[in-house]
Structure I
Amino acid sequence: MTADQLLSPVEIFGLRLANRLVMAPMTRSRAPAPDCVPTALMAEYYAQRAGAGLILSEGTVVSPQGRGYAHTPGIYSPEQITGWRRVTEAVHAQGGHIFAQLWHCGRVANAANHEDGSPVAGPSALAAQSKVYVPDQDTGGIRGAACDTPHAMSFEEVRAVVEQFAQAARNAKDAGFDGVEVHGANGYLFDQFRCPLVNDRQDAYGGTLENRYRPLLETLAAVTAVLGPERVGVRISPFGQGNDMRPDSEPQVTYPYFAAACQRLGLAFIHVYDQSATWIHEPGNALLAALRASYSGKLILCGGFDAAKAETAVASGASDLVAFGKLFIANPDLPRRLARGAELSAWDVHSFYKGGAQGYTDYPAL
């Protein structure tokens, strides 16, 4: 494999992708509360970036109880499904492909974002020492708020979440998505179950590594039963400490165990996100090698990549595809710019979550 294959067409997931560039899932908070329906502006935003080989949508919550942040879209109501259908049709009209990232925030939440008034829930009754955005009734915008202390989910509540993800997969198919990615990273619900310092349960969903991964693996099995494994992936974030998470004490055991389980399920891909943008760039990194040894499907790597690093990752075989986040925010035609060696635009961090077109659809193409 040569480095220029980063920008070459590839047959993967049963789809013909224009290149190996993935637009990473990024929260943008443009689906207004309380209904959180995807808008025409969102359709324009994703269509602008349809030159990516694959778009992974922003985190899309599977139920009102799963929402952690203000103005994040759902995929559980008929209106939301219709809104997402406008998005997928716009992307497909430009020749692109898009997977929905299915999301439950668990304890990283404030009940002010639950339109049904439900309390925050997680694996255990341990609050996350982090903040989320909630609607600001005085300004009409958003404001920071502490995470609520969750109640520990009952066994039946965990099983209900599994079914919510299965239904979300059905809804994603109805909305025209090409597949789904289950969010198992960044300190959200399934990552909370995985972490023994956050999950203090003593039932079938706590204690052993097998039990702590059970909610995610049951969910993946339920979702693949809906869509088929070739259209289902999962995101993980080894070593991540975002959202008040703790480093795993045995990463060379934990993540290869999970990768082997994904192999048995036949998942299309594992999306590996390095929050620190450090270890994922190390040649011959031991964890990446262990994931490769445990799982023969496709790997998507994400975390601080530029064109040169991405080409190296693909050419070396470390990655099958490479995900870009902020570069896709500021450069809607990123693949074209990389192909031409053109200058890249800088992103405006202050408009990431503000709402409206500014810093969203107004970044220019070449």
Structure II
Amino acid sequence: MCIRDRHIRVSLEEEVETDIATGFKDIRLIHRALPEINLDEVSTETTFYGKKLAAPLIISAITGGTDEAKEINTVLAEVAEEKQIGISVGSQRIAIAQPETVPTFSIVREKAPTTFVMGNLGCPQLSLGWSIDEAQKCIDMIKADALALHMNPLQEAVQVDGDTNYHGVYDKLAELAAKLETPIIMKETGAGIAWEDAAKMQQAGASGLEISGVGGTSWSAVEYHIAKEVGKKDMEYLGRALWNWGIPTAISVIETTQKTKLNVISSGGIRTGVEIVKSLALGANMGGLAKPFLEKAVKGREALSQYVDDIIREIRVAMFLVGARNIEDLSRVPVLVMGKTAEWLRLRGIHVEGYAKRV
């Protein structure tokens, strides 16, 4: 079985969720008993990298490279286009190395010709020498509106035969940012992004981040199950030991939006429209989901389409209940940051009281 198909199967069939929460339970929005707006006035529309979207929602990177992946990407892209939400492809590394797999990725732009589409290239490949040519091929393959450079040092470190080369990536980022016309979004894969790293990424030329923090699928857990299947006891141990490593999503959103001017996609364990609204109120531009969309996509287009409708409706109602007519209004609603999330942030020198004093 292809490693990509195995990742999909393990993600769907095994226990791979972290034991540490996203932190969104510590984030509370203030209910407005008299919101002074009508529900039908509320607009979830937004613009992201020049693309007008029906909602601040993106299907985060899932897959590509296999026949099964092509089927999944077809469903995901068709619904993304129908609902006018964003979509990101999985790592395109395999398509550069094996051109025969390009259609498993290009199908996304074929089925989603007008909505926001994000490409995906791994940082280890940059460290190993990949550069402008490979990045441009990834962009051209799907006519990408932005290119994600995914950072997965945890996953690679616990993966059987993982790629753990990360030296020199900031220099490569600066080179790509200077020479590519397409904006670059730095994307984590389940362990979050600290503000110090985000600031360096901004300085090197990145224009955005996808948080992918702790609280959802643990790729260390996924690799644990795979190592167990193939009898690699040492990697099985590591996968279990580092199952919950990283920065919770809500914390990472606050750190990075407080300390940089980057566009931020909040992702990592997000499961509800309310969590997306909380993310936007904390400063994020978009909310991203992966596993929930994968679970619906394997059931078919109708199931996925209905799920997207449900999430967007939930976003709209939550906006109504805090008195926000549009996405911009969410940046002004009061938010309470409490519990362990507030404690973490205070220790990191970030004052959370200001979020509660908005008017």
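Quick note: the coordinates plus some simple rules give every number you see, no bench work behind them. Because the structure is a prediction, the values reported are computed rather than measured. Cβ atoms are built from the backbone, for glycine too; each structure is taken alone.
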Completion exercise
Matching 5.1 (distance in nm of label points 7 Å out along Cα→Cβ at positions 7 and 127, computed) against labels I, II points to structure I
Exercise for the section: Figure out for me which of the structures I, II the number 4.2 belongs to, where distance in nm of label points 7 Å out along Cα→Cβ at positions 199 and 311 was derived from the coordinates. Expected result: I
Fill in the blank from the handout: Highest-scoring structure on percent of Cα pairs over 14 Å apart, for residues 183-230 alone (candidates I, II) is II
Completion exercise
Candidates I, II; Cα extents along the principal axes in Å, for residues 135-302 alone computed = 52, 36, 36; producing structure is I
Practice task
Out of I, II, choose the structure whose coordinates give helix-only ellipticity at 222 nm (-39500 (n - 2.57) for each DSSP H run of 4 or more, over all residues; to 500) equal to -13500 when calculated.
Solution key: II
Practice task
Check the numbers for mean count of other Cβ atoms within 10 Å over residues 95-102 across I, II and tell me which is largest.
Solution key: I
Handout entry: relative contact order in percent (Cα under 8 Å, 6 or more apart) - structure with the largest value, from I, II
Key = II
Fill in the blank from the handout: Note: semi-axes √(5λ) of the Cα gyration tensor in Å, for residues 87-214 alone at 22, 17, 15, derived from one of structures I, II, originates from structure II
